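Where a number appears in this text, it was derived from the coordinates with a stated rule and is not lab data. Because the structure is predicted, anything quoted here is derived from the model rather than measured.
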Structure I
Amino acid sequence: MGCIELMKPEILLSDTSFKEGREFIRRNFREVYEVEPGYKLFDVYLIGVSPIPIAIEDESVIFPYVKPCRGTFVLKMEGKEEIELLRRSK
């Protein structure tokens, strides 16, 4: 399993609820895909309440990342390969 923190993501929103993170993504980005919990992104499995929104903006992926005992964060990371996989799967 990968470690998101080692990839140095940009934090767009921190210490929030999953619901607030989901709404932030839906309100602020045009290209949004919905996946189920357990979807693998950047070599980690996403957890959260279904559906999990993942947005694409230019060459970046925006997604909610849940850290147990720390809350939900909305992260932005460069990810050309992840974007291609997401678009092909939907």
Structure II
Amino acid sequence: MEALNEELERAGAWVFGAGLEPASSATVIRASGSVSMTDGPYAETKEQMGGFWIIDVPDLDTALDWAGKAGAACEQPVELRPMQRA
């Protein structure tokens, strides 16, 4: 992971990245009229987000290339999503 992060930085694609604590440490906040809070992860699933990268690249093909490298580095599935632009 460190080598991938350094490669992203050298390529000028790195914006931000961080690992997350386990899903069991989550608190879920729901706001629908009133706010409610519950302990534990929101999703009942085997796969949960363990960290993320925000990268700035010129096109989808470049993003897919980095996502492949990220999946190999963390040995986990990687979900690729574009950010909404204002």
Problem set entry | With helix-only ellipticity at 222 nm (-39500 (n - 2.57) for each DSSP H run of 4 or more, over all residues; to 500) derived as -7000, matching label from I, II | I
Exercise. Given that Kirkwood radius over Cα pairs in Å, for residues 6-53 alone, derived from a single structure, equals 13.3, which label among I, II identifies that structure?
Worked result: II
Exercise. Where does the value 33, 28, 22 come from, among I, II, when Cα extents along the principal axes in Å is the thing being computed?
Worked result: I
